[in-house]
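Next up: the structures, one after another.
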Structure I
């Protein structure tokens, strides 16, 4: 066989398994895949000339190497030496390596997962502390605000009607007793909020009489199952009284109803010519508290006739 690339002639005889084949030089061909086919008297021989064949690497297993040496190019009488050897699998292809790799990866993933959980818990704890500080600050704005306005309302009765003033003081005491019970809570039931509102409205109705008309139409089924930040309805009612004229000629109408998943508070508009002093905590306070408790916003509307606040109902 002539190898033109190396410029050598290679002989394949009996030592290569070609004994008595008697190849025919007129029956040699090369296939499209590079293999050389040689016709002989006893069969067809195939020579694989592909480069991939030269780079062949045996797989793991047991092997026997046969070696025959000759000084005169005559190998028939030369003894054959045998060399037995074993090719072992690479350690990265063994089952124990796969097992250790899976265990190591699982351990690393578990460690990363636990670190993430600790980080989330820490961030949540910090966020809860921040939330509590913000909410406590907002709650602390409410109590002095209502106390200031309540004593202003009470001052008129002390001078004109001491007996009525005494009744009002009792209701004010009852109100603050309830307020103390709920002051440490972020949320109270709608039923508890309505009880607080009733105590507040008793004081205001004694002051304004029929000039203040309040109607409450709340679905009884949600009073105990829905929640609200303390004093929200009281603050909205107080804002309506503070900013509007309340008189027999121009009564103030306030309605509180439920509409699907909202509590709707409406009041007629008849703004005072001179605005009363305000601490600026009413509606802004309510919006800030809801913002800390839920993603749903407090909606505010106003037209020529009414001022409307829509509060999302909190069920959980």
Structure II
């Protein structure tokens, strides 16, 4: 559905330009958890599972679809600006993804900033990926072809895990799905990406809010130059997983996500880049009643089932 002038006015009113997430993130977390679905006890569709690695325990949630094709396993990193959201608030997203793809989905409860700033959340995501690839027996099922998936900050973490896996060489990631990912560090008026200015004030996620998330996530300004913090800064984009990258038309992060896709493609990787028309950042949380969510599921299924496209916008 196109964004008409009345919807634009509503979106502008809901963009909360005066609220500083750096001062209100704890309240935001509380509100999100109040709005999270009330979960029934674990059942055959989902089970919580703790990954023991590196002297710490990392909570994950494993979703088994109603019809399990047993062909793919999706390792999922949630969004929320590295500061908010959780496996509870993403329960419906991951459950719907499991059913839509007929795949196991493993959602990761990584540590959040500012209590655990960069790179602690990334270390949790990498540690779970490492265990899934190297010691899959501890997950209690036989993981089939593994694909990393993340949206927004989770897309950033997915790209960073793939770069780190390539750099360290402990395991190889065959595929990744990046959904409206954050890939750069500057979302101020000096950003090189037009979408930060064009979409940065009136479409729910504002450029101001992204800058606040960045401030909470980083330890200091030195982190801003790390490719694991801002994957678009990587000097080497070669030997990366086959990639599906989905952006949203009215998203401040649109252009940096698509720029990352071009960098991967120019380095010789297989890449599909799709811009979702009339979509806003965060649309995956809307539910399967929305056309953009259903279209994303279609693109993900085509990618998982061996789409041979190699595109870049």
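Any read-out appearing in this document is the output of simple, stated calculations on the displayed coordinates, not a laboratory observation. Note that the structure is a prediction, hence the values are computed from the model and not measured. Cβ atoms are built from the backbone, for glycine too; each structure is taken alone.
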A value of -11000 was derived for helix-only ellipticity at 222 nm (-39500 (n - 2.57) for each DSSP H run of 4 or more, over all residues; to 500); which structure in I, II was it taken from? II
Hey, relative contact order in percent (Cα under 8 Å, 6 or more apart) derived from one of I, II reads 18; which structure? II
Note: distance in nm of label points 7 Å out along Cα→Cβ at positions 81 and 209 at 13.2, derived from one of structures I, II, originates from structure I
Label whose coordinates, when mean projected area of the Cα convex hull in nm² is calculated, return 37.1 (choices I, II): I
With distance in nm of label points 7 Å out along Cα→Cβ at positions 41 and 273 coming out at 13.9, pick the structure among I, II it was computed from. I
